[in-house]
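**Student:** Next up: the structures, one after another.
Read the figures in this text as sums done on the coordinates, not as results from a lab. All values derive from a computational prediction rather than experimental measurement. Cβ atoms are built from the backbone, for glycine too; each structure is taken alone.
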Structure 1
Amino acid sequence: MLGVIPEAHKRHLMDELAQKLLAPVRLVVFTQEFECPYCVQTRSLVEELAGLSDKISVEVYDFVANADKAKAYGVDKVPAVAIMGVKDYGLRFYGLPYGYEFATLLEGIVSVSQGKADLSEETRVRLKGVKAPVHIQVFVTLTCPYCPSVASLAFKFAVESDMVRADVIDVSEFPHIGHKYGVMGVPKTVINEKVEFLGAVPEDVFLEHVLLAARRPEYVL
């Protein structure tokens, strides 16, 4: 899949990355050529994006042959992209980060490179109070214009709190997972397997769901 990023957009992307990226970012791609129709496209897209900035590097691993690496990164399906900064902030994208979700990938890259997220001061303070592990899963599709705002918030929360990790999952590529979580519409967010909500919500509302999941792990919505 060559030339995934339109030439007309490349100069803008190069300028944006040059302005916003501070520390190096590693994009760790897990792929499997057999029975993974979007793996080749995901690898090509990520490598093409990395070619636009000397601060972005790419590592590629086979999900089966490098099972130890997959386990170390907590990756359990492919294609997968782990967005790594000076540390592992817990950002994972499962599926092909294209269409509307290309913006989610870019925001994730910028956040981990800067080591901080574009969030309100109140949100930052309240996230620092989270003492229990929080696992956010945001289910999206590449044609959903409302999904990137929710997916990006999940990534930002993960960058701000060591207790939070965030998975963004293209449900159209993993229908069995969508069935498991009863995904009938997107974006759908599931936190700690218990707290869930549907649709795009503002930062403060998303934060309340995260805090609820952290405070009351037994809570079921």
Structure 2
Amino acid sequence: MQLTVKDAATALNVTEKTVYRWIQSGGLPAYRVAGSYRINRAMLFEWATSKRINFPTAEPLDETEMRPLPGLAEALQMGGIHYRVSGASKPDVLHELVGLLKVPDTVDRPALLQAFLAREQLQSTGVGDGIALPHIRNPAILDVASASVCLCFLETPVAFGALDGKKVHILFTPLAPDVRHHLHLLSRISFALRHARFKRLLENEARREDILAAARALEADSPQ
């Protein structure tokens, strides 16, 4: 959803003048349409959260939130598996990642990249063993119709600030229409990463078909 400055001011309970100031000097992502600013609601949500500004999110459940939760294999099929993703640093890699994500045309990809970078500044999404789960901090309102996971194998491992100090060469990126789906995807990824066979396939950059087959095999044992 694209907001006007007035909409953003109402959502954050501030004046329009304050919103203009944030756009011009506070890093609030916005772009011009016919001479007026437009702000993606998901980006506003992420920016406000990073600045500890209250953003009301209590809304009725819609039909998207009521849909069945996908398994990891289904989510990977939706998001895609990519090999030899380039980049010599974390920002470079995230730039390439954002270009690969299957998001609506209305999503401002440069602003989305800034949301990923802002999340990494708060705390690295590196989970150890060369794996990271980059995502925006609060992905509840990204205007995506269904949940997905994008899996990327990097051409060159990069420093990600992971607690174990290892460079990252595998990225799992969940995209979800709401918090419920986001947490579900994270739990499915976490469950899969605890299984040695699935981890070996990742380490060997196995074929898409083999990774998807292993993900499906795990679903029968995956906690709901």
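**Student:** Assuming 0.40 is FRET efficiency 1/(1 + (r/R0)^6) of positions 53 and 125 (r between Cβ atoms, R0 = 30 Å, to 0.05) as calculated from a single structure, say which of 1, 2 it is.
**Tutor:** Numbers: 1: 0.40; 2: 0.85.
Structure of origin is 1.
**Student:** Now a separate question. Out of 1, 2, which structure matches 16.5, 50 when Rg and Dmax of the Cα atoms in Å is calculated?
**Tutor:** Working: 1: 16.5, 50; 2: 18.1, 56.
Label of the originating structure: 1.
**Student:** Taking mean count of other Cβ atoms within 10 Å over residues 5-12 as the criterion, which structure among 1, 2 has the greatest value?
**Tutor:** When mean count of other Cβ atoms within 10 Å over residues 5-12 is computed for each of 1, 2, structure 2 gives the biggest number.
**Student:** Shifting gears a bit: Given structures 1, 2, which gives the highest value for distance in nm of label points 7 Å out along Cα→Cβ at positions 37 and 173?
**Tutor:** On the way: 1: 1.3; 2: 2.6.
Looking at the calculated values, the largest one is 2.
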